[in-house]
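Values in this text are rule-based calculations from the coordinates and carry no lab data. A quick note: this is a predicted structure, and the numbers were derived from the prediction, not measured. Cβ atoms are built from the backbone, for glycine too; each structure is taken alone.
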Structure P
Amino acid sequence: MVKLDPALIDEKCERTTCIDCGSENLTRDAAGLYVCGACGAHRPRAVIITPDIRWWLAADGEYWHQTAGIFVRNDAGEYLLFRRTRFPFGLTIPAGHVEVDEDPAHAARRELLEETSLDARALHHLGDVDIPGDSCRRGADAHRWNCFVTEAGGTQDVVLNQEGISPVWRSLPEMRAATELTLATSFLVNLYDADLRPAAHAPGRGR
């Protein structure tokens, strides 16, 4: 759990520190690891404070982020997953941090387009949920997820950006049985199981 001292945080300034010792003496190596010049740690993540995304400190000082995620379903009833090239590693749905003053539905559409080149059709809002223990590259170990589902266009090709590789389409039972999902994706698949079944998405139902 990453806890921060509110007195040391300027919400208008960007700040990157070692997740182990808090030093700002960081560099990136060829593998993308954060290398601390103070304690010598090599980590796939750092504590990164940026004014452009939604974040806050809980009453106990824990660092939280807000994330929008989107399940994309094709005509065969399968959902899109891809393998993350950055921490947290594993198979994930398209997702990313919600920007300041951004509507979560807009964030979900933006992330889908940026990560996969897919344009979302009508969105159905699955729900919002807090996931403690969900760690990210920017140092938060807790995220509030805004979750959506959409239908994939039959003629659209998945073209991943640098954040992902190896796109696959998996049925809901296959996703439930998968062992390589990120913590958050596994949590969301099980939480929204009933809503992700094909019968849950009637034509014209959306946002």
Structure Q
Amino acid sequence: MGPRPLQDNFWQDRQAKIGVLVMNPAAPRAMRTGDQRLLDLAINELANNSLESHLTKLRVDDHEKFCTDFIEGLVSKGMNVQRVSLPLDVNSLSEFEAPLDGSCETKDYRPYIQEAGVDKLIILSLPAMGTTRPYYGFVPLGPPKAICMFGGKMIEAKTNKLLWSYFYTSILAIPGNWDNPPQFPEVTARVFEAVNISRESVKKSFFGPSVAKAIP
């Protein structure tokens, strides 16, 4: 399902109740791509143990602040917005017979959104971050790169319609000597840079470039 741009008329409806749900960010990890069998996976996991251990300790401390700024951006535009704290388990949602044009969610969010007491729900999520590295078997085909996927979507309570959807994956080369344990400073800096790039892209998608610059 590709991105769905936000329609301009969204900003005209100041009466609709907009809920914002912030999902917990995914734990950082060292991701591996390519043709790997079970033995290869075991060897690669052992070889990357130091980097993997470091990545799991990383925390996106400003994730909450970014999401709060996102909400304040809506408030500054005069929207009726509230933070949603009702727990969401996407896997427990029923399937939805969505049109093939991608205009609706394939999971039925309507009961959840209605229980949250809003008309439209924005979900912000960080489903992946860390490093990615290609392999052929247990042989690395290149150095790891920093990666972050961040995105959001807005769903209408009555129709399950996707009013906006945008996810951006930032992949950055790591300059210099990346293999610098135990703190891996070059890797760490690049991972957080990837996080910032992905979030800025999402913010611009929703608010537009000019407004996004005014939001911290």
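For the structures shown (P, Q), Cα Rg over 2.2 N^0.38 Å is largest in Q.
Structures P, Q were shown, and relative contact order in percent (Cα under 8 Å, 6 or more apart) at 27 was computed from Q. When distance in nm of label points 7 Å out along Cα→Cβ at positions 79 and 135 is computed for each of P, Q, the one that comes out at 2.4 is P. Of the structures labelled P, Q, one was used to calculate helix-only ellipticity at 222 nm (-39500 (n - 2.57) for each DSSP H run of 4 or more, over all residues; to 500), giving -4000. Name it. Only one of P, Q returns -4000 for helix-only ellipticity at 222 nm (-39500 (n - 2.57) for each DSSP H run of 4 or more, over all residues; to 500), namely P.
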